[in-house]
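See the structures that follow.
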Structure 1
Amino acid sequence: MGAAENAALAREYLARVSRGDPSFADLLADDVVWWTPPGSNHGGGAREGKPAVLAFMREGSRKYAAPLQLEVEQVVADEAWAAVQVVLHTRTPRDEPFTNYLHIAFRFRDGRIVLAREYSDTQRAAGAFTAEELA
């Protein structure tokens, strides 16, 4: 796929997540790997395979009192990757507004996401959530 197609695929994936559309999972390869930095407050490391990635996402979404709204600020893509700057809007379990800033690098194969490397402002999350809420 070309750069334009990969940029569109990244945008479509994030739009489906933001809409709460379960078909976002159709854009993940069966052998997808979702990676977050070791030591991050939402569980660092790699989740390998679609079932593990979807479980990680379900667990993460339970930490919020409202659905995620993902605002794409910028996408830069080539024939294999799309790098996306995202602003996340939601509410904490105490129903307080929460905004965070993400960078996700997506790698594609055959029109599906095979790797995601997600970076977020963990300091911002640590200040907005209690330790129990992040556990």
Structure 2
Amino acid sequence: MEELDSVSEGHGGFEKEKVKLVDTSSWVHQMRRKAEPAVRARVEQLLAIGLAAWCPIVRLELWAGVSTEQERAALRDYEQRIPELSINEEIWQSACELADRCRKAGKRVPANDLLITACARYHDVELESADAHFDFLKTL
């Protein structure tokens, strides 16, 4: 898989108003027929202009959920052309700190969403998501 140096290095490799880390929830809307049209359109636009990115945990979640050969083919295509934001030790530590802050706030957030949020923050990119957990995480 192609990984861009500026993406893997992190800390501002892209202008955050452009490149977006697309969460699994939005990819699902883009890949499935029964989907929210507005979410699909946002992801399609990011793909069309080359500004969609993902990270290893998003890619894994998608592979774990594919059910058709068409979805598998789409993922294989995306693996060749979508930049992957790396996840390093600093990102893992940030995700753990987010988990602690969530617990203190009395909220439970899936571990994958914590890791995805930490990844986006580290790489200084916005998140494209259709998952309410990310709205809460923006407040922390």
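Derivation of every value follows stated rules applied to the coordinates shown; laboratory data play no part. These numbers come from a predicted model, not from an experiment. Cβ atoms are built from the backbone, for glycine too; each structure is taken alone.
See the values below:
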| item | result |
| --- | --- |
| For 13.1 (mean count of other Cβ atoms within 10 Å over residues 20-27, calculated) the corresponding structure among 1, 2 | 1 |
| When relative contact order in percent (Cα under 8 Å, 6 or more apart) is computed for each of 1, 2, the largest belongs to | 2 |
| Origin of the value 1.4, where distance in nm of label points 7 Å out along Cα→Cβ at positions 92 and 124 was derived from one of 1, 2 | 1 |
| At a computed 43, 27, 25 (Cα extents along the principal axes in Å), which of 1, 2 | 1 |
| Given -8500 for helix-only ellipticity at 222 nm (-39500 (n - 2.57) for each DSSP H run of 4 or more, over all residues; to 500), calculated: source structure among 1, 2 | 1 |
